[in-house]
Structure P
Amino acid sequence: MRIGVIGAAGRIGRMRVQTILENPKTSLAAVMDVNEAAAAALAPGAPSFSDAARFFDVPMDAVAISTPPHVREALCREAYARGLHVLTEKPLAHTLEASRNIVAAAAAAGKVLAGGFNMRYYPAFAYVKDIVGSGQLGEIDHVRVYGGHNGLANFGQEWQYKAPQSGGGAMWDVGIHMTDMARHVMGDITRVYGVLSERVWKIPGSEDNAMAIFHAPDGVAATYHATWTDWKGYSSVIEVYGSRGMVRGAYAPMDSLLITMAHPGGKSRTVHNRYLDVKVNEKLKSWTHTAVKSFAAELEDFLDLVTDGSGGRIADQDAALRAIEVAVAVRESSKTGQAVTLAPLGSAVAPSPSESAAPASLDSSAA
């Protein structure tokens, strides 16, 4: 598969280029970046561009888009107009309207849209998903998710944290990975109640903290917290509790815990995975070693999604869109004090005319 990369000189784009070059099933068709020279240096032999029209004129089958979210809609729509498949970073776009437009363009073109939720491939989180799927926990009762870090010092560019370019704050940053992980293990999120605040960094539209309760269609609930005020540093955690035990996945450091029992309150068995290989490699080579491996696995699933629709763990267009809908719903719920019901995925995703009021597919109801 011939894949082009837009935003190739950025931190994530460079890793995307690396995984395409290393995969025998893919070739790097072209690279594009505002810093064309830096992109060209990463991809000897592949044409490089700073102009989108010239980039899209190169024959290719798919494009990986690693740009700021506020410019993704136009790039995705052009890719679909050219008959290409798309793998794009999270969040899908900086607004709900733009996100819906991208999904509609993919549907009209009959091409794949995949969201870059690479944390699904981190060993501890993959372990949680697999344990839940195995049935070892019995009947699932509830889920806890947390994602956070200590704020603005972690960002290299203003667009990464300032709305409207970023889309929002903690929920659109590390928190959106955990929104996706919650949905990944719950099956879907169709009701949201939440509160958010901007009291610390005081950036309008970019929340410091968001706390919420998510409901799945079967009634399973998740408690959720995304934050830019975790003064200890970076941390992401998901815990799933069932009638016969619990499973926990965390990063960083990478760690997972499984406790199972034959019946509620019975004698427990514990499995603790410490992932020493991951910790050693990150100590010697930095966190990017883990990220690159996750991007490589995600690329493999993208190829499968395109060729036969299987896709493994990859986040499809529904996952990419629902993460945006949830973030918008938490802000709406915080504003109104009411829960927000999300329309089931697979229903109409026509562009909404305005986001000045509650989005068309988000129906506020009493908490």
Structure Q
Amino acid sequence: MKAAVFREYNKDPTKVVKIEDIDVPKIKANEVLIKVESAAYNYNDLWAIWGDPVKTPLPHISGSDVAGTVVEIGEDVTKLKVGDRVVSHSNMSCRICEQCTAGREYDCKERSIWGFQTGPLWGGFAQYTHLPEVNVAKLPENVSFEDAAAISMVGMTAWHMLVGRARIIPGQTVLIMGGTSGVGMVGIQIAKLYNCNVIATAGNQQKMDKCLELGADNVVNHREADWYKKVREITKKEGVDIVFEHIGKNVFPQEVGLLKIGGTLVATGATTGYDSTIDLRFLFFKGTNLLGSTQGTKAELEQVIYWTSKNKLKPLIHTTLPFSNMVEGHAMMAGAEQIGKILTNPQKL
């Protein structure tokens, strides 16, 4: 089969990611073999290629989001059959520890992200891949492989942030930072699904317009020095109930200051840096909730797929690349050129 493989780390993906012929994987008793019909890019693909901040196993196949068809099942598989349309759940955990059995598989000490920390040669950018049955969810017929791959990880992550962690309720004012990012585009839609007032941010006018198309009620440019003042004006100086955060150092202190009394900031990343500061008076005088969030549960992924099937959630897809030229997607993502998700189809060279 064809797979996108790199055998050394490099800051330039085009120098190391190559399409190679490798063996179709042999599955274990609890696994299924999937013919990959669509695979989505994530920022952790770049981290894997760079070998920073985590040294991934080499040789490596990246790709944490795939959708496709089951073509083989292991002898212990009970809920899936050959021909099922499926999507990956990339949060791999032990399933037996206290955290896992309490429904917090994202807190498992043995947790790893499939396609990022797994290997060698175990990820989604390949014509066939394999996963444990527990890491696969079925797809309704009216959800395309492309939509499923594009929304699976970012949708699950955004759902966990807003529903699982921040406990969003109707009528709140929610600030979605980076509204055209993978998680941001779904965050806007989840907040509107809960009938909230949504303020989104973006880095240029084209992206700001796209936020409004996705359902945001207002949008500001977070690259402007006074962006947070504009948010405060929109809220008539009341502030926001929830901040949906993944940008990090450049905006974090201002985000905390925008929260209402008892407000919640939920964070899942720090693309501009992690060494931020805050005014601690906001924390104790205002009863602020600062929450961390990462990935999500399979049940949360299934919620996202359900609402996608009802056309209440829709991924924003920037482009689909031929597999022979899939490394362009890594370069595109590194330059933040896209609006929405980048996909590739390993079956189409």
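So here's what we get for this one:
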read-out: Origin of the value 3.3, where distance in nm of label points 7 Å out along Cα→Cβ at positions 109 and 293 was derived from one of P, Q; value: P
read-out: FRET efficiency 1/(1 + (r/R0)^6) of positions 53 and 277 (r between Cβ atoms, R0 = 30 Å, to 0.05) derived as 0.10 - corresponding label from P, Q; value: P
read-out: helix-only ellipticity at 222 nm (-39500 (n - 2.57) for each DSSP H run of 4 or more, over all residues; to 500) from the coordinates reads -7500; which among P, Q; value: Q
read-out: Identity of the structure behind 1.4 (criterion: distance in nm of label points 7 Å out along Cα→Cβ at positions 69 and 117, calculated), options P, Q; value: P
read-out: For Kirkwood radius over Cα pairs in Å, for residues 45-188 alone computed as 17.1, the structure of P, Q it came from; value: P
read-out: Computed 62, 49, 41 for Cα extents along the principal axes in Å - originating structure among P, Q; value: P
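Bear in mind that the values in this text are calculations on the coordinates, not laboratory data. It should be emphasised that the depicted structure is a prediction, and the values quoted were computed from it without experimental measurement. Cβ atoms are built from the backbone, for glycine too; each structure is taken alone.
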